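Laboratory data are not the source of any read-out in this text; all were calculated from the coordinates shown. Owing to the predicted nature of the structure, the values given are computational and were not obtained by experimental measurement. Cβ atoms are built from the backbone, for glycine too; each structure is taken alone.
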Structure 1
Amino acid sequence: MTTGPGTVSETLGADELLDRLDTLADLLVDTVAGGASVGFLHPLDRTAALAWWRAQAGAVRAGELSVRIRRDGERVLGTVAVAYADKPNARHRAEIRKLMVHRDARGRGLGRALLADAETAAAEAGITLLLLDTETDSPAETLYRSAGWTVLGVVPGHAEDPGGTLRPTTFFYKGLGAELSTAAGTGTGSCSAR
């Protein structure tokens, strides 16, 4: 565990995640109510939030997902997840998911601290490439740009915001420690789905 912006940082195992279901569900409901686009529509029922978090425990147990939190005492103020790729040719990359900070804890650097926590954990796991997406023109987009993430592109009408309006999504990537190289296609006509 490490400390930062007046909080304790920790990685949750599956059992710890299940032990913290109530406060994690409160965070998810608050995040959606605050307008953050994290895959849910407002109003988000607390029962649905509890069920979603409960379902994440299996992925954590299987090592497919790492969930980090920032807490003050027993109250979870923020969370972020790192989802590891399951394909043999993608073991070097992971995706940042569900970076959330409770509305009453914003403005204290917790989002930046959580992002740094996730990047550090990914690097320690041997990940050299991180990906993420977020609603275009959102505060989260500003955070990722200021944290050195590179914009890959914008997809219009990609996802609904919590109010149900289709919004564009900005996709980002970030290299960790290793130099990224891009290989040009060989022109062999081979094509495969990733």
Structure 2
Amino acid sequence: MPLVTFEGIDGCGKTTQIEKLSEYLKSKGIKHSIFREPGGTKIGEQIRNILLDKSNTSMDPKTEFLLYAASRAQLVKEKVKPELEKGEYVILDRYIDSSVAYQGFGRGLGKRIVMLVNEFATDMLYPDLTFYFEIDKETFEKRMKPKKDRLESEGWLFMERVIEGYNSLKRSKRFVTVDGKLGENEIFKVIIEEFEKHFAL
């Protein structure tokens, strides 16, 4: 069964659309699982707490990157592959592309090493379809909540580098670029159209 991922910078609206897609799939009687990254497993959630803790400002970019890869490896082994093998759709709130964008470009570690380590961590399991939500600086700043986690606190200059990373990826055939500035219902209409087209629902 398909693996579908949702990507974009913080505040792009992808999590809201995942919830709407889940309701749609339930209405169709389609079995599916949703997991967030980092996290989704007991070990992954512990790693998430370390990664997003604002007190960990001294974390080296390599440490950050490897922690994300470790959480992802656990999620794929423990949850994603078993669900796919059972014939269920799996929807992920972030996946490999986030590491390419955030650590490869945002942190300057480079695309090549990020791809290499993640292919090892996931046994080269790539998505069948990826929705990438684009937003601008004004939208980003308007949507940022007051209590920001460690990565959300990085600001727009960091996010510009992250966007550069996503732009290097979105030419892939599996990417569907969505205008994240549109209204929720307008965005959802695009998602459903693309979802049904790709999977012939």
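Work out which structure the value 3.9 belongs to, where distance in nm of label points 7 Å out along Cα→Cβ at positions 23 and 175 was derived from one of 1, 2.
1
To test your reading of the models, identify which of 1, 2 gives 0.8 for distance in nm of label points 7 Å out along Cα→Cβ at positions 39 and 159 when calculated.
Going label by label, the one that fits is 1.
Can you tell which of 1, 2 yields 2.5 when distance in nm of label points 7 Å out along Cα→Cβ at positions 111 and 135 is derived from it?
The correct label is 2.
With mean count of other Cβ atoms within 10 Å over residues 63-70 coming out at 18.6, pick the structure among 1, 2 it was computed from.
Derived from 2, not from the others.
Upon calculation of Rg/Rh (Cα atoms, Kirkwood Rh) from the atomic coordinates, which of the structures 1, 2 produces 0.94?
The read-out comes from structure 2.
Suppose you compute helix-only ellipticity at 222 nm (-39500 (n - 2.57) for each DSSP H run of 4 or more, over all residues; to 500) for every structure in 1, 2: which one lands on -9000?
Source structure for this number: 1.
Taking 19 as the value of relative contact order in percent (Cα under 8 Å, 6 or more apart) derived from one of the structures shown (1, 2), identify that structure.
The read-out was computed on structure 1.
Name the one structure among 1, 2 that distance in nm of label points 7 Å out along Cα→Cβ at positions 15 and 47 of 3.0 was derived from.
Working through the options, I get structure 1.
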